[in-house]
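Coordinate-derived values only; no laboratory data. The model shown is predicted, which means the values in this text are computed figures rather than measured ones. Cβ atoms are built from the backbone, for glycine too; each structure is taken alone.
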Structure I
Amino acid sequence: ERRWLVDPKQIAQLDKTLIYKIWDTYYFDSRMRLRKAVEADGVTTIFKLCKKYGLESRGSDPTTSIYLSLDEYEFFSSLSGAKIEKQRFLVTDQGEDFLLDIYQGTLNGLAVAEREYSTKDQLLKARSPSFALREITGEEKFSGASIAFHGKPASADS
């Protein structure tokens, strides 16, 4: 996976399709994340608990996901954690698909694009989207957990 900070001034001009509205909870002293994702139809909801194991190499961040029932989700959501809300869009830029996360609430104005690759060779040869300010792959301050716990990084406004 590679990630880029997006110029918020360019978002309105992008041809984007809403995929999900997402609510994430990050748990203190862990690498766990609880996610509720409501598809654009407003009907289909996905609940999952994820664990990221940390970067092994550039762009390689192994993750395990467990899909949950509503009751299981409600149990985990009762635990204390830092919460974020965002909308996830699909954006095609010069023939390549990127996911674009636009953060809500206190994180308003923060937007991050990402793309996953099947092979390391594809990842290393990939180009940045034209609407990106700069690449943030591997920058811990832009991880979901760091954003949830510490807010929008100061460098996100540059």
Structure II
Amino acid sequence: MAESSRKYQFMEMNTQRRAAGLRDKIPDIQKTLDTVTFLGSRNDSSKAIDATFELNDTLYAKAKINATDEVYLWLGANVMLSYPVDEAKKLLTGKLMAAKESLGNCEEDLDFLRQQITTLEVNTARLYNYEVTLKRKEKEEAEKAAEEDK
């Protein structure tokens, strides 16, 4: 039972980490989608926008953004690709929905794991209590037998 308990706790910890990563990732995807939607809503006659980009925690860069029909998305692993605005919206919407669905699955898994851990702990406590009861009965029977022998 101890091994099962450790396995469930290990799975719970991994699922919590995965859910935390998704909770961090979802707002980033949403912000990127909002930005791409904004850039797509601008028409060619719109004048340039002055923007400040966060490069690092304390490092920012200023830029002028003209109306555009393509965006560059950072895909991770040192990969950045150019997408037309509509394709970028589709890609980001799909990633956002997949991340939300995955987060929902993680939360369901966590509920199940917590329930299993609780059930396992209750059963362990019941077995322990049953063992204590058996030992008491054996001790009482041994004492009665010892008294009868006297």
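-26500 is what came out when helix-only ellipticity at 222 nm (-39500 (n - 2.57) for each DSSP H run of 4 or more, over all residues; to 500) was calculated for one structure; which of I, II is it?
Values: I: -3500; II: -26500.
The value was obtained from structure II.
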Item to check | Top of I, II by Cα Rg over 2.2 N^0.38 Å, largest first | outcome: II
Checklist entry - For which of I, II does FRET efficiency 1/(1 + (r/R0)^6) of positions 30 and 78 (r between Cβ atoms, R0 = 25 Å, to 0.05), calculated from the coordinates, equal 0.95? => result I
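Computing FRET efficiency 1/(1 + (r/R0)^6) of positions 6 and 118 (r between Cβ atoms, R0 = 25 Å, to 0.05) for each of I, II, which one ends up highest? List each step's numbers first, then the result.
Details: I: 0.60; II: 0.95.
Comparing I, II by FRET efficiency 1/(1 + (r/R0)^6) of positions 6 and 118 (r between Cβ atoms, R0 = 25 Å, to 0.05), the maximum is at II.
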Next on the checklist: Ranked on Kirkwood radius over Cα pairs in Å, for residues 94-141 alone, which label among I, II comes first with the largest value?
Outcome noted: II
